[in-house]
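The data blocks that follow each hold one structure.
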Structure 1
């Protein structure tokens, strides 16, 4: 069965780019265009891993992260913050709210995103 990845990204071009890359790698991909949709979709689809942008409409990624971590069925789901906010404060805030990892879009290719997903999933499977 394919690994389910939820991508929360409000920029359609980026969402499409990551979706195409991940689907080529054999992942089943769900896309959310805002934080509220991401939280609802995570609850209904129960993804294996979540890629979460920070700056999004309705609710931002940090708020979505907090909501997801309160959800019993998702509290162990790996969540990678995938954002252009690369400041140390943002990284610390993401970790404080329970992010598994943090990638800065401007510094990361789609192939590196795939590598990070595989790395995080293999780490989690060893637990």
Structure 2
């Protein structure tokens, strides 16, 4: 398993961006077709498939961390917001744990997802 960290510039306020990373309705705008929440369990639905993740941690306006619970491996993914100190640009950092053989496909998936996020927030 390999840890990857991807950085995306986002034109948005941290509160608008954070709502898209931490709420079922926000995640359903760009990450999956629908999201069902039951306590700390988030079920992400894509067409006829779904995967469930447990919310491991949440820091308001800073980060959200999940762990897939219906996987054989303990895959985690995390979103965190970084505000640049010099130019005050907002960046979204995506941390994912992947099989090395799937790295290129996973990066393409995140790129496409972040493009949907940008459209959803008008960035």
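Nothing in this text is a laboratory measurement; each read-out follows from the coordinates by a stated rule. All values reported here derive from a predicted model rather than from experimental measurement. Cβ atoms are built from the backbone, for glycine too; each structure is taken alone.
Quick one: helix-only ellipticity at 222 nm (-39500 (n - 2.57) for each DSSP H run of 4 or more, over all residues; to 500) came out at -14500 when computed from one of 1, 2, so which one is it? Walk me through the intermediate numbers first.
Working: 1: -14500; 2: -8000.
Among 1, 2, the structure yielding -14500 for helix-only ellipticity at 222 nm (-39500 (n - 2.57) for each DSSP H run of 4 or more, over all residues; to 500) is 1.
Rank structures 1, 2 by mean count of other Cβ atoms within 10 Å over residues 62-69 and report only the one at the top, that is, the highest.
Details: 1: 20.2; 2: 17.8.
Comparing 1, 2 by mean count of other Cβ atoms within 10 Å over residues 62-69, the maximum is at 1.
Can you tell which of 1, 2 yields 32, 32, 26 when Cα extents along the principal axes in Å is derived from it? All intermediate terms of the calculation are to be shown ahead of the outcome.
Details: 1: 32, 32, 26; 2: 42, 31, 25.
The structure behind it is 1.
Quick check for you: by relative contact order in percent (Cα under 8 Å, 6 or more apart), which of 1, 2 is greatest? Could the numbers behind the result be given before it?
On the way: 1: 22; 2: 30.
Once relative contact order in percent (Cα under 8 Å, 6 or more apart) is worked out for each structure, 2 has the highest.
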